[in-house]
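Presented below are the structures under discussion, each in the form of structure tokens.
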Structure 1
Amino acid sequence: MAVPTDTDRAFARSGRIVAVVIAAGGLLALFAPWLTITLGLPARYEMLFYFAALGAFVWALVVAVRMWRARQPR
């Protein structure tokens, strides 16, 4: 079995960060209505939560594509 290099460890760490951001964005989108009602916030804050989740998904997509392209043979 090959010993992982620092590059492999950094790549795996980036993948874990992307996975956590996707999960957090999904949970934020799911719980946005509940958070808004529970905290007594106006409806515009629910949209803010949705936009934050959307931003998280876009960021994760961009990073995942960059990771995928970095692993492609030249």
Structure 2
Amino acid sequence: MTKNQEKIRLSLEIPIEINLRLEQIAQDLGSTKSDVLRRALALTEAAHEARKQNKIVGVLTQDLKLEKEFIGI
């Protein structure tokens, strides 16, 4: 996102447990909760586009074996 883009403010209600997880991830990344949510949206968008192309979305081990497949994103 460039600095000159217009922005929209959103209000979001989430359970306390998810907010705690969001805060922890932001802290671990040295980032903000908003940035974590932006990254999550970018990852979801990439997964969605890959699925539309009949690709598998998942996590590979260092030797390129599928460790976990993400289904439903």
Structure 3
Amino acid sequence: MDLIELLVIIVAAVGAINWGLVGLAKIDLVALIAGGLKFGDVNTISRVLYIVVGVCGLAALYFGLLVGNGA
């Protein structure tokens, strides 16, 4: 596993943990990191973080399903 794959998996896992916290306790780590925003508020920083997490989630699927199976 190279560095890019490792970073993708870590960011995707952090995103999954964030969604778990949203569901369990209505705590949004991305909003907190992006300037202490209230739950559901979005600014440029949080929007970029959400996009990065989403892209990493898709890349994690790619690495796990396609590359991981030797495709």
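Can you spot which of 1, 2, 3 the value 5.1 was calculated from, given it is mean projected area of the Cα convex hull in nm²?
Numbers: 1: 6.5; 2: 7.3; 3: 5.1.
Source structure: 3.
Using the calculated result 3.4 for distance in nm of label points 7 Å out along Cα→Cβ at positions 12 and 36, pick out the matching structure from 1, 2, 3.
Values: 1: 4.1; 2: 1.0; 3: 3.4.
Only structure 3 yields this read-out.
Consider the structures 1, 2, 3: one of them gives -31000 for helix-only ellipticity at 222 nm (-39500 (n - 2.57) for each DSSP H run of 4 or more, over all residues; to 500) as calculated from the coordinates. Say which.
Numbers: 1: -31000; 2: -15500; 3: -21500.
This value belongs to structure 1.
FYI, it's all coordinate maths here, none of it is from the lab. Quick caveat: nothing in here was measured; it's all calculated off a predicted structure. Cβ atoms are built from the backbone, for glycine too; each structure is taken alone.
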